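Next up: the structures, one after another.
Since every read-out is calculated from the coordinates, none of them should be taken as a lab result. Model, not experiment: these values are computed from the prediction. Cβ atoms are built from the backbone, for glycine too; each structure is taken alone.
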Structure 1
Amino acid sequence: MSAPRVLVVLRGRLDGVRSWAGSGLVPVWIVPDVAWTLVVPAGPALSAPPYDDPVALLGGRPVPGRLRPVLRLVADGPRAVVTVQRGRSGPVRWLAWTSGVGPHRVDDQPVATLDLLADAAGVGESDRTDRRGELRAALRPDDRSGADVVDDLLRALALPGAGVALGAVQAADLPGAVRVDPDERLVHRFDRFAADEAQLSAQLEDGQ
């Protein structure tokens, strides 16, 4: 089974995406497109365990309103998860897909509908019906992998990153790709904070 993969697609300005990426914990490749910017991990997180999973760190990292809408797509074996967030105060909406099951909701999280996906991706009203059909096809219940579904969703929504989840395309090889590494001072500050919190938690448990 291939390792989990995460792709983040943002609508914000390139300089804003670069600044956001540099203040994180994961080195990334940033790939500008006509309207969107693709962000994918360029290597392992620089932070110490247990906060060193690049998929969790990048896929779960908050995105400021100026860089939205944002779609986060995660492929993990037989499962794919998509989150969508629009506007400066819009909630994160979720859609999951599992091999042999098809699309389903994630616990009690707000659901990302097909229309929401299309709207967030900038699909016009005139193309909405056709695009909805392509999304249904991308989410059909069969024996594909999560990476296949992520790739099919990107193609259905005409978003950048096709082939990356499958490993058929390397983000570093895409036109205009730029590597952004975290600010090491911020990483060290985060590690110190996490260590202090872990020590305090252990002390509180010992005192019970």
Structure 2
Amino acid sequence: MTANLFPATYPTGKFILAASTCTYHVPTSSIVLVHEHHSPSTPRTSWEWFLPRGRKDTNESIHATAIRETIEESGYTPTLLATSHNTLQPGSDEEHAEAFHMQLIPYPGRTGVRMYVAFYYLATIAEVVRAEDYGSGFDGRHEAGYESEVVKIEEAVELLSQGRYMLKDEEVYDVVEKRVVGVDGVAERFFEVGVVVRGWREVQRHFAKAEEKKL
């Protein structure tokens, strides 16, 4: 039997809970992304782009964390979207706002492994209006250089993968290997590409169903 690469259980002080959102502006088929400041002379695909994400505060719900971190890091206020996406949580026959994706990031150290557990939620913004005081609540040197943008889904795929992937006929296409890899074939370091594309498909299904009900 192969030993587990990382421990299966973590006591308090050995794990960190965090949350993020895929915040879409549906009318323009766009999503909120964050990047660190870079020279305008360098290609946009060489910048470090990511979804807003951060640690849960003590006594804060994980849903509230997702909203707060998105506001703090991007300046946009999201509304969590209840959809019928598949989940293993009981009672999922109705629309729900359960996490759409989960990521585990192990941090090995001298005293053992600490596990960073991040939950991703689907959300929307009604208007592309960023808070006037954006950046005033940045905490720490790493956030001081943050900048946010609302970009088209197609561009988000390219930016999040540093140009490695693109959308071709609504499928994730590997520019290097010249083949369709789909959302499940994305390299782990670019996993947010798969999250964004899969999330966008679910959001489109949700609003398409809503329109059908009106007919």
Worksheet entry | Top of 1, 2 by mean count of other Cβ atoms within 10 Å over residues 39-46, largest first | 1
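Quick one: semi-axes √(5λ) of the Cα gyration tensor in Å came out at 26, 23, 21 when computed from one of 1, 2, so which one is it?
It was calculated from structure 2.
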Worksheet item: Thinking of 1, 2, which structure, once FRET efficiency 1/(1 + (r/R0)^6) of positions 31 and 79 (r between Cβ atoms, R0 = 30 Å, to 0.05) is computed, gives back 1.00?
Response: 2
Response to the item:
Value 2.4 of distance in nm of label points 7 Å out along Cα→Cβ at positions 87 and 127 was derived from the coordinates of, among 1, 2, structure 1
Item to complete: Could you tell me which structure in 1, 2 was used to calculate distance in nm of label points 7 Å out along Cα→Cβ at positions 95 and 183 as 3.6?
Response: 1
Worksheet item: With distance in nm of label points 7 Å out along Cα→Cβ at positions 15 and 143 computed per structure, which member of 1, 2 shows the largest figure?
Response: 1
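Compare mean count of other Cβ atoms within 10 Å over residues 23-30 across structures 1, 2 and report the one with the greatest value.
1
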Fill in: For -7000 (helix-only ellipticity at 222 nm (-39500 (n - 2.57) for each DSSP H run of 4 or more, over all residues; to 500), calculated) the corresponding structure among 1, 2
2
